[in-house]
Structure I
Amino acid sequence: MTDFLLELRSEEIPARMQAGARADLERLFREQLTAAGVSPGEITVWSTPRRLALIARGLPQQTQAVREETKGPRSSAPPQALEGFLRKTGLTQDQLEERDGVYYAIVEKPGRAVKDLLAEAIPAIVRAFPWPKSMRWGAASISTESLRWVRPLSGIVAIFGEELVECEAGGVASGYVTLGHRFHHPGEITVGGADDYREKLRACHVIVDHEEREGLIRSGAAEAARAAGLQLVEDEGLVVENAGLTEWPVPLLGRFDPEFLEVPPEVIQLTARTNQKYFICRDSGGKLADAFICTANIVAADGGAAIVAGNRKVLAARLSDARFFWEQDRKTPLPEQAKKLERITFHEKLGTVADKVERVAKLAEWLAIEGIVPGCEPALARQAAELCKADLVTEMVGEFPELQGLMGGYYARAEGLPDAVADAIRDHYKPVGQGDEVPAAPVTVAVSLADKLDTLRSFFSIDEKPTGSKDPFALRRAALGIIRLITENGLRLNLSAVRPELAEGQLKATETGASTGSARADELADFFADRLKVQQKEAGVRHDLIDAVFAAKNKDGGGEDDLVRLLTRVHALQAFVGTEDGKNLLAGYKRAANILKKEGWEGKGVLEPHTGEEDPLALVDDPDMKEVVAARLAAKKTLSYTPEAAEKSLIDALESAEPTASAAIAAEDFAGAMAALASLRAPIDAFFDEVTVNDPDPAKREARLALLDRFRAAVHNVADFSRIEG
């Protein structure tokens, strides 16, 4: 078995592309070898700014001989079928093998040298490489058929064992020679193979293993901070990026003018990180320190003093810009900034950002007035909502969009606005992702919830919903944010109260004929159900149980849309269906439902429990159906015969379980409701074992079907068991 080394050297590969390039190189290499009948084993892929390297261990010297057999037409088939098969295989009829009246094409492919296979695979890999951005270069670039690479390809090292794999790609021939560090060892290096590649490059100031460079940056930056009595602000993304920018990383600590610390610390960190790829530090008190750590690519003779001085000047210029933005923005109060939002279109059918802000302000105030967000002062909720988007027109957010909300909070505090308002402006975008913290302050919760609810109901009202592959307005993220805000803060909000047709300021949508109403409300409810399933899946909650509870009736007779109550109900249901009583009751329910379906007893909803005093017959328009319902209602109330023991037992159990379950649901004691259902398990089992439902006597048959319908309705009062799998 033999090891193989491949190095593809070029001008600088952007750091952000290196991880994907490593994965693509391994994938393409495996595909090429697998297609040739070679199963590659251990593969290591490294990257530096100037090279991609792959080492494959334990490759065979020779591929296995392959016997390929292709089934053809029957020997009795028309001549045209045989002619087509011969053209396809490139064989003649006397080369075919006939077995049991069927022709077979047998092709024996002898083994071939893996070295030759690699010589063909390398150019194919280079040409198929899927760089996010690539270029052509040199005289050949006038042709669209010329090689594309991320930067001009300058060298290929391909060594199988100790033998050169001779190949060529884009005019670059393979060889044994590579280059060391651009400054420390700019000359050529002759590589012997996979075994000495890493150490030969290390001797020439190139650490080819990207993970090793990351470790050196991580530890070196932390040590530089410790030596100065500071604490490094860890930033793993910056570690990876700096490792992708250097071949011999040397972290160096520098200082900047302490006067810049008057700028918000997030601005300084973002300036240093985004523009210069610097780490920042904190002092012993946890405050931002006037220090930065840059990563040099050389070991400087002066210990890095000149490098630090140059970087300090560049950072000072960036921080001066940030300080200018900070000072300029503070000259204009947030209410004045907010007026500029009238000039920014939110969506052509939904008006301006100012229109959205007004909708959010009304909704936030309503959430406070109705007590949906406990402890929230309505006036503060409206004030915060009216100013929450004002920083979008500031110079600082224009330069650093990532700081939207955060800068608004700083400006609000600088203007002396209440802390609750400043905090709400700062945090109203949260939670942004699944791992983001969820606000708990009442005013912040009200504004954040109102903002996301308005986004959802507004876009649903104009029929701009996410598709399977696209979600341009981040509505899925907004829905998950709403779910987390409601559930983690225990808010009692019926989502039907913020239906799409209640969205205001959508005159254009109405004029263009965008439909609103119950259909949009149903779509939004289904959308929330889907998002809830995604969120709860990680917590181990079954999606079918969420469906079952969503379809159940709430205490007001509508569909369940109080998320806190819904999840409490789901968890109780999941616990119940995991018990023996739950499993057996589900089996009994499905048996009853199947019988009722077969006999045409779908119920049409008229035998479901009702929370009001309405007459069930008043809900039926069809005269013929009225007679059927009347008969079924009568059958529920009186029996014209003496019921059998198991039948009487089920009737008595329902008489007890129905009010108990209903009372438990009204009190939101869903575990108690499940316990009431559990009392039906033995009676329904006995009923099916001992009672003939389809009795020859029509009266008995009708009464027993009505009893099963009553059982089904009692179960549906807790959850729609028809949606439960299993």
Structure II
Amino acid sequence: MPKVRHRVNSLSQEREEKMVNSRNCSHFDSFHEQIVEMYPDKKKLSLGQIGLCDAQQLLSVILLQQKSIPDTRFYVKIFESDCSAVERINLQLVALQTQNQECQESAHTDLGSRSGFDSNLESGSCVDKQAAIKQIIDAKLVAIPGCQRLILNQGRCLIDLYIGDILSSLSDTLAPADPASYIHAWLHTSDQHSLDERTIWQMAKLSRNTALLSSSNMSQQQTNLAKIAGFLLANSFLNDSTPEKSALPRASAQLSDEISQQERRALRQAQANGFQHYPQLPAKEGTIAVIGGGIASTHLALSLAERNKSVRIFCQDEAFSQQASGNKQGAIYPLLTPDNGTLSQYFQQGLLFTRRRLTTLVDEGFNIANELCGVLHTGHDERSRGRINRIISAQAWPKEIAHRVSAQEATNLADIDIDQEGVFYPLGGWISPPDFTQAAFDKASQIADIRALFNCNITRIEQSQGQWYLYQGSGSGNDSNSGNETGSENSKEEGKDNKVKHGPFSTLVLANGHGLTQFEQSKLLPATGFRGQVSHIPARNELAKLTTVLCSHGYLTPSNDQLHCTGASYVKDPEHLDYCPHEQLDNLKKMQHSFENKAWVDDIDITGHSARVGVRMVTRDHAPMLGCAPDTHVMLENYQLHQHTKASIKFWKDNPAPIHDGLFILGGLGSRGITTGPLAAEALASQLCGEMIPLDMATLALLNPNRMWMRKLIKGKAL
């Protein structure tokens, strides 16, 4: 017999959920209509939301920006504690995609039976919605801790999704340096996330003094707390009996309470004081100079271009990607740790962000060789197999991030004989770094004043009266985007030492790979150059069938243009960058060691002596560096006076870390720069523009160029 009562209860629950969703959607749409009316001419508009709700609301955000505020850069920050909400959204998106396809087909079918104007409107609406659905599906939302940034609508709509405890997420988010980036309004529609006093004050910390708070589910006590925190409240208790526009929520009278504003300022100041050893200062107004010509510099230029900033890139080579980012194929996959700590979480966020950048650029027509075919990770000895097993067993990793595979599954995934257990990273794969680099620059130069000067070897940087000047070795460069001009519209003159001078710039970013430590101001940065030789192997026989990236003692890619890449060597402080036969042989031996007695390994042919050599800058903790450049000379002078005592701990905690004003670092990307670099660039661009940075405080501390010293100094340890 069927369980009739259970089915009735299930249907009742389903109807109730649909009613709640309908009410929330109505509240959501009404809230957005009101916001558009309140801020019709804003160039930047930031909204906060407690609870992820449903897929339809995400689509509404994208369509609202497209149609109602096309000239506004729209930031939406969503805080959700329930990881299962992401899976629910993804399922809803697939269903919506199917429904919308049927809508399009229906609109075309009915074209002859209705007026062309009406049917075209419906068809156009379906097309817009389908494009919005595709953007979110392509973004690959995954239930990982921390912030995931989605850049949509040609860079005009940014959705930050924070997964984890909501109070912690709010507390660990730094208030933006620029008040224009404070949140204008908050929406609370979730029955699952109540607003307690601490949560409301953390929301207030990130908000404008006149920020609106609209909620469909607040008690009188919560309403009073929100008023005390200085929020403007809206009557948001919509129901089916008041669907008309006249019943839309309207802001209450402004609560002119200086106490609440003082409390907000106090919260922000306390947060800044506790984080002053990892300062997050913005850039000054004016053109931003960037030294470098790889993934870091070009993706920083793209992130800044989306904010309408002017950028001048100074590249020592004749084209981009002549250094570490010049490999034909670069693997992308996360670096996971058993504890899934801050570094592991950053790599997952970086992987997803890189994928989003890639798919967006490809969709826009940029030619980037890539294959998101996944990465298969196997051990090459007992120790490495044990490490992999500890990682995959320690956490309930989202299946999209990593999952264990059997020996047979590994063989099936690779389409060649692997016959080893391992871990599969489904969202990984390979990208052509040169293509990715060039596409980022080309896109940036289309939307803002972004130019590059090639053959421009900057040998010295100098600050004078708050401005930075760059000194180039003898010879002139070529401006990629200014016709017959020889410079970047900045003053250049001949110095006494016969060097060209570029500047002034109020802001300078060092993103020059293994040249990061070549300047006096940056020579003590804790990063080391490691030579890497990648071998190029012709695709043939069984090897040509490889369908996923292999990672073991070395890595091996599927073929592209009839070549595989394998390697790479790892030589500290190399004496030269010439081709090395010994390293070529070592790359082969790594594959032979990793996959013993496999017939396809015999197809790896290194006799053509085809390879490429680059130098990666590696940090001791494998984390990139981004942020203000530390003034190590001042720090070491202070260290002579303040060390190894309780008083010294207080000194380092109570005083801002010494930095070079207007100088920033973006480097130390190591051997996985294509995974971590684009997100690091986006985070630094957010900092430079005074925005809310899409990384929590623990991650910003991990990535700060000052971290190696400050970790010790604030604990009273010797350097």
Structure III
Amino acid sequence: MASARVQALLASMTVEEKLAQLVGFWVDQGDELVAPMAGEMATSTRYEEASAHGLGHLTRVYGTRPVEPIARAEWLWAEQRRLQTETRLGIPAIVHEECLTGLAAWQAATFPTPLAWGAAFDPELVAEMGRLIGGSMRELGIHQGLAPVLDVIRDPRWGRVDECIAEDPYVVGTIGTAYVQGLQESGIHATLKHFVGYSASQAGRNHAPVHAGAREIADVLLPPFEMAVRDGGARSVMNSYAEIDGMPVGATPAYLTDTLRDDWGFDGVVVSDYFSVAFLHTMHAVAVDRKAAAELALGAGIDVELPGGDAFPLLAAGLRDGSVDDDLVDRAVLRVLTQKEQLGLLDADFSTPPRAVDLDSPAHRRVAGSLAAESVVLLTNDGTLPLASAHTAATIAIIGPNADSAHALMGCYSFANHVLALHPGVPLGFEIPSLTDAIRAELPSARVLTALGCEVEGDDRSGIADAVAAARQADVAILAVGDRAGLFGRGTVGEGNDVESLELPGVQRELIEAVVATGTPVVLVALSGRPYAIGWALDGDGAVAAALQSFFPGEEGGSALAGIISGRLSPSGHLPVSLPRSAGAQPFSYLHPLLGGPTEITSADSTPVRPFGHGLTYTSFVHSDLRTDAASPAGSTVSVSVQVRNAGERAGVDLVQLYAHDVFASVTRPVAQLLAYQRVSLEPGESATVHFDVPTARLAFTGVDGVRIVEPGTVDLWVGSSCADRETEATVEITGPAHAVTAADARVCGVRVARGVAV
């Protein structure tokens, strides 16, 4: 319910003042391609005209071009003062920025990409990162962050996979909610995106139609958003560009109003993805013009048009003559004014801009380093890693297009790859040692040989001979391959960079095969924004000695990888997405029913090369004695415990993964479903008992009548090193009548770790 102050403001507003609160303005927008079709959709309205009656949002003040933060803050404080003193109502604007891998601004820290968050399986660390990012934003007068992305990965061919957290909705929900909580604890409103269905696009193509059924939407795609709204208290949501079964989300009240507000109780603000209101006319063709698009969007539940006013201002004449429902406009204005009141904007003092900020402090770098290290996944290892002490003074060949590239450590929505790529010659503004730099620092006694081998893209093979020569002279070769993140064709992964093949780009496979053929042990490092079909490099003849998967690990990623290679750090990351067999096996999810996996009635095999949850360490962990309640009523909580022991000779971190399979149900169920997870650090010989309190709602699904229920029946439980490993098993019987899930049902498992005595 809006406050009396907000209601009084609304009552005093003219039509122009109302509509001004429902749009943003992109002051710095030019020819740079940092948003889809930005050049075609740019409004021609001058800023002075657009802000004459106030303004809802200022779009990407820091994040469009490389601007010096303090100088830009001075401009921003002055502009907010102008809105306070030179518009009739004196209402400042909300400032929003991208913050997916840190604040997307020049000189700000760049953290690992969200797919690395998923690989770390560490919500607490992600929350700490969110607090640091939020603190930087608040210092600079920013109020709203366009993150996190809660799209569940359905097809790795989609270019925006590096923005996503995992292919499991519970992992996406718990980690995404942690980021929301961290950001909002610092006073920044998080924006959940892209609500909903965006990642399930046809053939992994950006903006392509979505053919997901109602059950997939309800059971896989919606739960992370529900968790972030109900448990995280997210204050903003951004609509998806997608059309689902012919219905664009931006024009569909069933998602933006019925589910989001009526079912979940969301009372924040819905902002449009950039240009998506106008897209209802230009791309979806469900509106005859932009005015009609504005009416559809408002009716569906979109409150604010971003990045600028391409459609909403066209409603003015209709509001005056009564042809446009003014209740829809008033509803949106109340929400925006309430948000500004909550942010303190209605009473803000903009007299003193910041004089100094540290956007890449030691605290930023500490968390960036910890998250990078925790996210590295050891895919295979014949004992070459960690490098033995003999290698610390050995000859090491560092090869590959991503070995000496700082840009290869950063995701699509990093400021460096998103914006600075359009400003050659401008320095990054922060330290980010490449993998080569980091290994030289990590192993100062080693003799290091370097060779490019090939570029990330293209068919130039002329450098492969030099790479082979370097490998032949070395005791071990470190070969860094993978992606270069960018937008809309400016790279191999990122927004608009969708692919038909999951082979490594360019001639990188030929480079790997040539270096492996030298006989020198090869440590493969995949620095990428998506998982690639690299089974040929991991298994069988021609396999590498060891392989590390690192999903764009950020500014401290090179150092984290070097530490793992040397043995100073131990790998503890696990795959948040299946390592694919081929592009032809897509879309694939480990959450598939029986007929979604290999069967005797098809010659095609979709089994991934490495399963969801896979991740090796430098020690070995044994899981045993899985115990659970014999029976538990639907709607209650199941108590589960398991013992884990470090059976190796090194300290390490295990990811305890609890999986379930509903043996028989009224609709088909996944062969494996992650119920709960917990990182546990153990010394050699140390053991611990991990207790999970699992709400039976974790087993809920949409029943035959369209209602989400927990059904009675037998459920298999297991713990292992991945979804495919049943190391210790148990069974629980869910009893009683079917339970219809409500808001009162817990969505998150409780976890307790009791450490045992070293054995």
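Readers should treat all values here as calculations from the given coordinates under stated rules, not as data from a laboratory. All values derive from a computational prediction rather than experimental measurement. Cβ atoms are built from the backbone, for glycine too; each structure is taken alone.
If you work out Kirkwood radius over Cα pairs in Å, for residues 577-672 alone for I, II, III, which one comes out largest?
Details: I: 15.9; II: 18.2; III: 16.5.
Going through I, II, III one by one, Kirkwood radius over Cα pairs in Å, for residues 577-672 alone peaks for structure II.
Computing semi-axes √(5λ) of the Cα gyration tensor in Å, for residues 425-528 alone across structures I, II, III gives 24, 15, 13 for structure I. 20.8 is what came out when mean count of other Cβ atoms within 10 Å over residues 169-176 was calculated for one structure; which of I, II, III is it? Going label by label, the one that fits is II. helix-only ellipticity at 222 nm (-39500 (n - 2.57) for each DSSP H run of 4 or more, over all residues; to 500) computed as -7000: which structure among I, II, III? So the calculation was done on III.
Output the label of whichever structure in I, II, III has the greatest value of distance in nm of label points 7 Å out along Cα→Cβ at positions 225 and 649. Each step should come with its number before you reach the end.
Values: I: 7.1; II: 3.4; III: 5.3.
Of structures I, II, III, the maximum of distance in nm of label points 7 Å out along Cα→Cβ at positions 225 and 649 occurs in I.
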